[in-house]
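The following blocks contain the structures, represented as structure tokens.
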Structure 1
Amino acid sequence: MKTASIIASILYFPMLIFSGVTFPYEVMPKLLQKVADILPLTQGIKLLKATSLGLPVNDVIFPITVMEVIASYLYHYLY
């Protein structure tokens, strides 16, 4: 049980820091933005921000769709 907790912390906290939750995504250096774009939480935050501010969600739809396809594939592959 402790191992799962450690692994979850190792994955969760960097995702929380670099997703735009703790400080704005826009003020990150370009290199960190590219790394953050891989994280699913970043895309979720971008989608939430765009919908709540009434902005177009076109920039976020493709990455979220790709993540859904990957998640679906992995789910069916692993289970």
Structure 2
Amino acid sequence: MVCKNLGESIHRNLCGKKGVFSVYDASGSIGRRYARADEIGVPFCITVDNQSLIDNTVTLRDRDTREQIRLNIDDLPF
């Protein structure tokens, strides 16, 4: 539940940013979520997981390269 709250909070903060379109998706496996995002052309995905609660980071995934990095939540553009 705490991960969900953090994910929703990040989503709300990103929604109002110029040039940012944010979609919150909590259904299914992470692989399926990435596949859905790829299908609609989402260039970057931010994933909140249990590690996010421990060290205040999220995973940022690039659609084209599929590269994933851990990024501090404070470094997100909001």
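Just so you know, all these numbers are worked out from the coordinates, no wet-lab data involved. Here the structure is a predicted model, which means the values were calculated and not measured. Cβ atoms are built from the backbone, for glycine too; each structure is taken alone.
Suppose Cα Rg over 2.2 N^0.38 Å works out to 1.03; of 1, 2, which structure was it derived from?
For Cα Rg over 2.2 N^0.38 Å, the value 1.03 is produced by structure 2.
A value of -24500 was derived for helix-only ellipticity at 222 nm (-39500 (n - 2.57) for each DSSP H run of 4 or more, over all residues; to 500); which structure in 1, 2 was it taken from?
It must be structure 1, since only it matches.
Ranked on relative contact order in percent (Cα under 8 Å, 6 or more apart), which label among 1, 2 comes first with the largest value?
By relative contact order in percent (Cα under 8 Å, 6 or more apart), the leading structure of 1, 2 is 2.
Give the label, chosen from 1, 2, of the structure having the highest value of distance in nm of label points 7 Å out along Cα→Cβ at positions 6 and 30.
Numbers: 1: 3.9; 2: 1.2.
Between 1, 2, the highest calculated value is found for 1.
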